[in-house]
Structure 1
Amino acid sequence: MVVVTPVRNEAWILSRFLSVTSHFADHIIIADQESTDESISICQRFPKVTLIHNKSNEYDEAARQALLIQTARELVPEHKIILALDADEVLAANALDTPGWKQMFEARPGTILCFEKPELYLTTSRCIRYERPWPIGYVDDGVEHRPTKIHSIRIPTPQSSPKLHVADVKVLHYGLVRDGAQNSKQRMYCVIEHVLRASPFWRRRLAYRSGMDWSTLGRLESSRPDWFEGWERLGIDMHTIPPQVYHWQDYEVLRYFAKYGTRRFWVDDIWNFDWEKCRTYARSINVAGMPDARITSPPGIIKPPLALLDMCLIALRAIYRALKRKLVPLSGVRDH
């Protein structure tokens, strides 16, 4: 098995990720994109890691996925499973003992492997469970991968390929144990979609609205102890979450401000954050590409109509979801 992972300033969790992944992967390919924390030195401590450099100076999922998959195929040209994990996605400790783990190694080339990703929520003791499994593994047959620049599926997904839901293997997602970091990601995605013209502004306001209650998107329940215990017996810390005030996604948004100005982003829901304080701090530690000018919030006159729009969008989506739940049983289609 070859695990492929993009990294940019992931020192907060990278040691945990690599300690766990080294127990089941034959090779771990890390594509580092100009990390300024300890990410590179952490990678160098793990013998199974092949460290490559993503030289892109912008956010581009297509380029980094193509780089990772190409490297995996060059490193292991024969039969293999490619498992595409982010650094904050850690295999549950009970996975290796499940029938599903064995089943996926018996799948034929070209099979897309799908896994549930319980979302650890604010603490590792709670999680959000979603119905939909995620396609993050591929029994490689050399088919071309056709990624997109943002929100791209990480592995090849030909329409003709069979899908195997490995239901008893869980991948623990640590994204929401740091709500501040998740908010930073949301703001960055909003800005990138704006620049790429990937979505209209009203859709961005709905998808990336501030104050989102993530726990409403799935079933909130207690995490299972056996997701952690096996790794803990091996001395791997599965629970400590180091605090952090600002994140690399905040600095990335500031770079977009420096390039395009702030006025372009006034209609986006990213202004519940003190960008000027963040800019001042970033410049004090010599983060490259920060705006020279002071950042001011959008004028107050545009806030009431945007707030009204948000209320309407949220209400319309609630009505849509209610109608969809009523229609699904009639059509026999399952809502994912």
Structure 2
Amino acid sequence: MRAILLALALTVAAFGQIVPRRVSPDEAEKHLLRRPTPQYPSLAQMGRIQGSVILDIQIDESGKASVRRLIRGHPLLAPAAIAAVEQAKYQPFEVNGNPTPVMTLVMVAFGNSANHDAEDREMLFLTDVWTTEDSAKLALDKGDYAAAEQQMKKWSDLLDSRRPLPEHGGATHAHGFDRELWQWTITMGLVCKAEQKYGEAERYYKNALDLRNDDKNAPENAATLAALGDLYMDQKRYDLARDSASRSIAIYQKNFKSVGSGNPGARQAYGRAIAYQSWMVSKLATQQNEPAEAVKQCRTVLDFKSYLDRADGDFVTTCQQVISNPGPKN
């Protein structure tokens, strides 16, 4: 069973949203009021699987935690870690006396870890990485491209600092999938797209696909194809946009089915992504005078409407109109 990646499914939709303040794991720990003990999965126990799961979480104004994405962890351990973290309770964080949402990383351990120092170093590294990513997104939202590029350079330096030197016999990123490198690559594509450097953006997205060529059905590929389709839309390359979005939907649907009902967070992320990409294809089909295809895609949107946010209400209204009045046939 593949590792469940939560927020990756919505990478493309992340920009334009307010980015909450990020706090260190140590600071978050001081606010922790209730820490539920995770239920050790029986299959993991039988297989003597142990280790730590690292999650990127958001704590809302009331102190409730929700998982934004899985950063590290065995796929048999991740669901139990997610379930435990989402039952945790924190004392709300405040800015100027007002409760405010924050983001942080949390580690959930299963079994006995023999290397606490290595885990602490990894948490410090990941905190630096995701803080830099948040800063880059915030700068991009403000249209400050110079600051965004500066943060992306800082992020790149962090990744370079982790690579073992070849002369020491260490592995490089090329020897296995590196999630942080993939995230950096697709975010660089988003920065280039915002700057209308479309050729560079396309190159970064294609590089991101190459990083996951070990698993064509990985959710990272679905997110990358969604970003690529959005880029082609901006360029009015509609056939390529439609192809990328359709391929993205197919991968998301496979992941949606594979996670089942045991991980509502993953289903929410994948379900919303399916609805969003289907809506994109329906718009393209309408534009290309293919009413039957537009109706088909809109039915998919409605099938997954329960996974949409309130801000996505226009998707549902538009699709209901398309289905009730599909337009003339070719």
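Quick note: the coordinates plus some simple rules give every number you see, no bench work behind them. Given the structure is predicted, the values throughout are model-derived calculations rather than measurements. Cβ atoms are built from the backbone, for glycine too; each structure is taken alone.
What to note about this one:
- Which entry (1, 2) yields the derived value 16, 37, 32, 14 for P(r) over Cα pairs in 10 Å bins from 0, in percent, for residues 120-183 alone: 1
- Of the structures 1, 2, the one that 16.6 was derived from, the read-out being mean count of other Cβ atoms within 10 Å over residues 224-231: 1
- Calculating distance in nm of label points 7 Å out along Cα→Cβ at positions 128 and 144 for structures 1, 2 picks out 1 as the one with the greatest value.
- With distance in nm of label points 7 Å out along Cα→Cβ at positions 40 and 248 derived as 4.2, matching label from 1, 2: 2
- Value -18000, calculated as helix-only ellipticity at 222 nm (-39500 (n - 2.57) for each DSSP H run of 4 or more, over all residues; to 500), assigned to which of 1, 2: 2
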